[in-house]
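What follows is a set of structures for review.
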Structure 1
Amino acid sequence: MFPLFQLKRVIVFALLFLTTSYAQEKAVDSLKIALRNPKLHDTTRLQMIHTVARTKFTNNFDPKFHQVIDMLGEIALKNHNKKNNPILQKKYSTWLATYYSSLATRHLQKEEYNKALLNYDKAIALYKANKNYDDMYTVYLTKSGVYKTTNETDKQIALIFEALKFYEKDKKTYVHSLYYAYTTLAYAYRYQNEYEKAIQYSEKAIESCDLSYKEYPSNHTLNWKASNYQNIAYCNSKLKKYKEALANTYKSLEITKKLGADTQTGLGLSGAADMEMKLGNYAAAEKLFQEMLSMKATTTNTMTMAATYYGLGNISFNKGDITNAKDYQEKAFELSKKTTNKTLQKDIAEMLYKINLANKNYEKALQYYEFDKNITDSTRI
């Protein structure tokens, strides 16, 4: 049975969902009625549809959102196939491009990658014909996400560079697009293990974030900046530049703590603790792990809790405190088995093997050794 405070929370969330759902349904019904007005020009109808889609829906997975976008596509396609004056034709082709772009994203969500690419290309062709390069290169970046999903990173990178050629001509106007493009490019290079290039483009992203924040201060921009500091820290670590990694992790943490972004802060604390351990600063690492245990974002996430106990167990082991090391690692092991993170399970089992060897509990040590070996063998297949 729910405690009273939890029950109240469930009721509140249910009411919010029902209220939002009802408001969306009502908006769609009202839209359908309004569209029947024979005096309306189709360009007005399209604007009305777009306004409802943009203002009433935050989740583009919603079937009602798809219903609204399909209305837009139907009207735009019907008029695009007619003979119109150039100004009107340009309007209809722009609306049709908007529809194709949205339809492509829907296919991407369904993992229908070829259909997604086909519709992104339709949108790009229409925007290009209208010389609407702003929207065209936005679709380039969105399309690059398909190649990210299909692990075709070279194609992803090529598309991003095409967009950057356009955006870099006017860095002030396209500052938002630039930090998004640079960030995406940095992570693409990180995926290819090209860490120096990843650092280079994350640094460019941070510069663009700073420029953007001066003109349009927003938490959104700060989040992107923090993400890029974290990416640089990760790449520093892979290059075994642990001091640089630690410095960049703390830069990220300074931002996420200010924003109250607990999940990102938890990840940052974990990264900082790992770097402190690599540098032999066990007291600092332990303090960071203990801070993580006090955070709700940690205590409500099984994998983060497991990783935190694993870190504390390592510190205790390195300090020669085998009793606490065993306690922490056993907690970590039980939690890790509730996750799908085989790497974490393997690392914890390896530590428990060492701990039980130190305690001369050879039977238990053998169990953890076999668990570790089974994971290693399964990942080779």
Structure 2
Amino acid sequence: MRQMFQIKMPQEVICGEYAIEKLKDKAHGHRKAVIFTDKGVAQAGLVEEPDRLLREGGCETEIFDDIPAEPACEQVQQITDRFLRSGADLIVAVGGGSVMDTAKLASLAAEGETVKDYINRPLLGKKRVKTIMIPTTAGTGSEATPNSIVLVPEQELKIGIVNPEMIADTVILDGMMIRNLPEKIAAATGIDALAHAIECFTSNKANEFSDMYAMAALKLIFKYLVEACKNRENIEAKNRMLLAAFYGGVAITASGTTAVHALSYPLGGKYHIAHGVSNAMLLVPVMRFNKDVCGKELAEIYDAVGGKTAQTQEGKADWVIAKLEEMVRELGIPASLKEFGVGREDLEELVEAGMKVTRLLDNNKKTVTADDARALYLEIM
């Protein structure tokens, strides 16, 4: 049986200490750049350096600092319309997943096309301007992917738009950009990176390309996640986590996430629970559910990340799942939906919405029925 798989990546990735300084060179040849960011990133002073470097490179700048968290379709539309009016020929995204996802959609912006058009026809848009992604969290992997997630309020669901045209031209990974990230955000986004890697490694779509990047991400995350979250002075750990998040994003482009992400989408869409937190809550229950069909892959992870005591495949799989649970607990991520006011009365709506995310549920090696989804949600209630 012939197999074919492919991988699509940003043209250039610059990683390490002072990597941000390369932005000045990237400004050359461009007339005007719009910096996409949010209020929190701007107030933290993280836009000042990119703005200065772009100007020193001869590029006029304009700052869009009002990108909302978990943006709705209409909000993204307003931002892309404003970008079209700006006349800019370069987009620089400085922020987390929502900022980068919005910037990627704006890079497709054209008269007569809308974000809703891209939801209904994901491959419609063509890249109009170059994009540079500078993540300020180590987790979403959005800087590496052709994906953009938008909230569709009428469906109370997040929907993923996937178009290779949205892959960034340049990615800059600099640990100084996440040095002062609050521990809670660092933890949630770091677990999101972990979910990307382990889901892609255990996905129906897993292949040699995705396995290579997913495993590289897992090795780094198991080693550096907790340290990067708890010690803001450890720039090496933060650089390693930025690289791990990028690797996880690359793995997504070659493989795909599974039931963890599928069932988390309604939690963000209806209840506005942060994406990383909802994934963190579902990660262990879904991996436990999948263990009987993913034991081989979990055992491979055990061997790669330095497990020493388990002898059997089942023992190795159990160790990995226990380690996931330990990391989530140590980082203080909420374990129950009750903390967000979600109770059993919401269960059926969650199940109905989660089962609609077939794009990701189909990637899960073990078929997820409505009864399975119900049981998984109940585990975190």
query: Thinking only about mean count of other Cβ atoms within 10 Å over residues 85-92, which of 1, 2 has the largest value?
result: 2
- prompt: The value -16000 for helix-only ellipticity at 222 nm (-39500 (n - 2.57) for each DSSP H run of 4 or more, over all residues; to 500) was derived from one model only; which of 1, 2 is it?
  reply: 2
message: Please compute FRET efficiency 1/(1 + (r/R0)^6) of positions 141 and 293 (r between Cβ atoms, R0 = 30 Å, to 0.05) for structures 1, 2 and give me the label with the greatest value.
response: 2
- prompt: 1, 2: which one has P(r) over Cα pairs in 20 Å bins from 0, in percent, as calculated, at 30, 59, 10, 0?
  reply: 2
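Ranked by relative contact order in percent (Cα under 8 Å, 6 or more apart), which of 1, 2 sits at the highest value?
Biggest value here belongs to 2.
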task: Name the one structure among 1, 2 that FRET efficiency 1/(1 + (r/R0)^6) of positions 165 and 221 (r between Cβ atoms, R0 = 25 Å, to 0.05) of 0.30 was derived from.
output: 2
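No lab work stands behind these numbers, since they all come straight from the coordinates. As the structure is a computational prediction, the values presented were derived from the model and not from experiment. Cβ atoms are built from the backbone, for glycine too; each structure is taken alone.
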